[in-house]
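No value in this document is a laboratory result; all are computed from the given coordinates. Predicted model only: the values in this text are computed from it and were never measured. Cβ atoms are built from the backbone, for glycine too; each structure is taken alone.
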Structure 1
Amino acid sequence: MLTQILATLLPVFLITGCGTLYGRFRSTDIQGINTLNMELFVPMLVFAVLADQQAPLQDYGWLALAGTVVVLGSGLLLWPLCRVLGLSPKTFLPPMMFNNSGNMGIPVMVLAFGEAALPAAVVLFIVEMLLHFTVGLHMLNPHEPLRKLLKIPVVLASIAGLAVNFSGLALPSWMLESLNMLGGVCIPLMLFTLGIRMLDVDFSDWKLGLVGAIACPASGLILAWPLIEMMTLPGLQIATLWVFAALPPAVLNYMVAEQYRQEPHRVASLVLIGNLGSLAVMPITLGLVFSAGLL
C-alpha cells in the first residue's frame with residue numbers, strides 16, 4: 001500500500017516542485033500559460049473523454065449527483081463556521097466548496113487508479129467547474145448573467161462531448177488519438193503551474209489558511225461518507241469520490257476573488273495553505289482507499 005501511495009504522489013510532488021523551482025529562478029507568464037491550458041488543452045481532454053464511446057456516461061450519473069452534493073453541501077455545512085469566526089461567507093465558503101479537481105484531482109486520480117479513472121475524474125471536474133461558474137459566481141455577484149457560461153471553452157467542449165456521446169456517433173480513432181495527445185498536455189501542465197503558484201503563499205493570514213486546510217477536506221469527506229453508503233457506486237467511482245471530497249481549494253478561487261475584489265489576500269491564504277495541507281491529507285486519503293480494497 002505504501003508503494004502505491006508513493007507511486008501516486010511522488011510524480012505529483014516532483015512535477016509541482018519543478019514548477020516551484022523554475023518559478024523561483026525565471027519570471028514566468030503564468031496567466032498566459034493558464035489561459036492556454038484552460039482554453040485549449042483542457043477542453044480537448046474533456047471533449048475526447050466525453051465523446052469516447054468506450055466511456056458510457058450514463059454510468060456516471062450517480063457519481064455526478066454525489067459530486068454535486070459534496071460541493072454544495074460543503075457550503076451549507078460550513079456556513080455556521082463563518083458566523084462563529086466572524087468571516088464573510090463570500091470570502092470563506094467558495095474556497096471550501098470549489099476544490100482543486102483540475103490541477104490536482106485529475107492527475108492524482110489517474111496516477112492512483114489508472115487510465116480507467118479518467119472518465120470519472122473528468123465528470124467530477126465538470127461538475128465542480130459548472131457549479132463554480134454558476135453558483136459560485138452568483139454568490140459573489142447575484143446579478144452575473146448565466147449566459148457568460150457559453151463563452152467558456154471548457155463548457156462548450158463539455159456540451160459538444162456529451163452530444164457526441166449520447167448521439168452514438170463514433171469519432172475516427174485518429175481524431176480521438178490526436179485530441180487525447182493534446183489533451184494529455186494539460187495534466188502535467190496543471191501541476192507545473194500549481195508549483196509556480198506555491199511561490200505566492202502568503203503566511204500573514206496563516207491562521208485562517210490553517211482553518212481552511214482542515215475544514216475543506218473534512219467537510220467533503222463528512223458528506224461523501226453517507227453518500228457512498230446510500231449509493232451503489234462501483235469501486236472505482238467510490239475511490240474517485242473519496243479523493244474528490246478530500247481535495248484542497250481550487251486556485252481559481254483566488255483569481256475570481258481578485259476579479260470581484262472579495263478579500264483576495266485572505267482567499268489566497270485559504271487556497272495556497274490549503275494546497276500545502278494536502279501534502280498530509282492526500283496520503284491519508286489514498287491509504288484509506290487502498291486499504292479498503294475498492295479497486
Structure 2
Amino acid sequence: MFTVSYPELVLAQCEAGIVGSFPALNARQPELLDEWLHRMNESLAALRAANPGRIVGPLAVNQISHSSNVRLAQDMETCIRHRVPVIISSLRAPVREIVDAVHGYGGIILHDVISIRHAEKALEAGVDGLIAVAAGAGGHAGRMSPFSLIGEIRRIFDGPLALSGAIATGHALLAAQVMGADFGYIGTRFIASAEANASDDYKAAIVRARGGDIVYSNWFSGVHGNYLRESIERAGLDPDNLPEGDKARMSFADGRSKAKAWKDIWGAGQGVGQIDDLPAARVIVDRLAQEYAAAKEKLMQSMPSEALA
C-alpha cells in the first residue's frame with residue numbers, strides 16, 4: 001500500500017471496525033509521520049468517546065526493516081512516542097531493541113513472511129505474530145501456496161497468524177480461517193476504494209483487470225512482487241520480457257525504493273478479478289462481513305448433522 005494508504009483511508013478502515021494500516025514511508029518526511037499519528041489518534045479517541053459501544057479498529061504502522069531505510073530508528077521513535085498499538089515489520093526481522101521497545105508500552109509486532117525460514121527468524125526475534133504473504137498477494141509477495149505456507153507455519157507457531165494473498169471477499173476470509181489463519185490481510189481491495197490515495201487511472205485499471213493480468217517480477221524494486229500488466233505496458237515495457245532485478249540495488253535511503261516502481265508501475269494482487277467497483281471503505285467492510293456470514297452459513301448447512309453435534 002505504498003503511496004496509497006494515507007490518513008483518510010486508515011481512519012475510514014478504523015472507523016469501520018477493522019485495523020487500519022499504512023507504511024511509515026508514506027509520510028514523505030519524518031515530521032509528517034508525527035503529525036499524521038497525532039491527528040489520527042485524536043480523531044479515533046474522539047470517535048471512541050462519542051460512541052462508547054462502537055467497535056473502532058486500532059492503528060498499525062508498517063516499518064520496512066531493510067538496512068537502507070535510514071529513517072527506521074527515527075520513525076520507530078515516533079511510533080513508540082505515540083504508542084502505536086500494532087507495528088508491522090517487513091523485508092527483515094526487527095532487531096530485539098525494537099521488539100522490546102514496542103512491548104514496553106504494550107504494543108505488538110507482526111512480521112511479513114514469505115517462507116518458513118523468514119518465519120523462524122522473525123519468531124527468534126520475538127515478534128508476536130506473523131503475516132503469511134502467499135502467492136498472489138499485491139506488491140512484494142512470495143511464491144508459496146497459502147495452503148502450504150499456512151500449514152507449515154502452524155507446525156512451528158500457534159500464535160496470531162494473518163494471511164495475505166488475493167483476499168477480496170468474505171468467502172476468502174472464511175477460507176483463510178478454515179485453513180488455519182486467524183485473520184485476513186487485505187490490500188488491493190482497498191486500493192479500489194473512495195478514500196485510497198491512488199490515481200483514478202490506477203483504480204480504474206484494478207476494476208478492469210483479472211487475475212491473469214498480474215505480472216510477478218523483481219525488476220522494479222529488486223524483490224519479487226505482483227504488478228498490473230496494464231501499468232507495465234503504459235510505461236513502454238514488455239511485461240512478458242522483463243529483465244531480472246538486482247536485490248542488492250534495492251534502497252530506501254531517501255524514503256523510497258525506485259520511485260518509478262511505485263509511481264508508474266502499479267502493485268496489485270490476483271484478487272483483482274473479484275473487484276468491480278470503487279466504494280467507500282465502510283461499504284467494503286460491511287460487504288466483507290455479509291459475505292463472510294453467508295459463506296459460514298452455507299458451510300454449516302452443507303455439513304452432516306452428526307458433524308455439528
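Work out the source of -12000 here, i.e. which of 1, 2 gives that when helix-only ellipticity at 222 nm (-39500 (n - 2.57) for each DSSP H run of 4 or more, over all residues; to 500) is computed. Don't jump to the answer; show the numbers that get you there.
Working: 1: -23000; 2: -12000.
Derived from the structure labelled 2.
Tell me which of 1, 2 gives 37, 19, 11 when you compute semi-axes √(5λ) of the Cα gyration tensor in Å, for residues 145-216 alone. Walk me through the intermediate numbers first.
On the way: 1: 37, 19, 11; 2: 28, 13, 10.
Computed on structure 1.
Consider the structures 1, 2: one of them gives 143 for volume of the Cα convex hull per residue in Å³ as calculated from the coordinates. Say which.
Numbers: 1: 128; 2: 143.
Traced to structure 2.
Given a value of 18 for relative contact order in percent (Cα under 8 Å, 6 or more apart), calculated from one of 1, 2, which structure does it belong to? Intermediate values should be presented prior to the final figure.
Working: 1: 33; 2: 18.
Among 1, 2, the structure yielding 18 for relative contact order in percent (Cα under 8 Å, 6 or more apart) is 2.
For mean count of other Cβ atoms within 10 Å over residues 89-96, find whichever of 1, 2 sits highest and give me its label.
1
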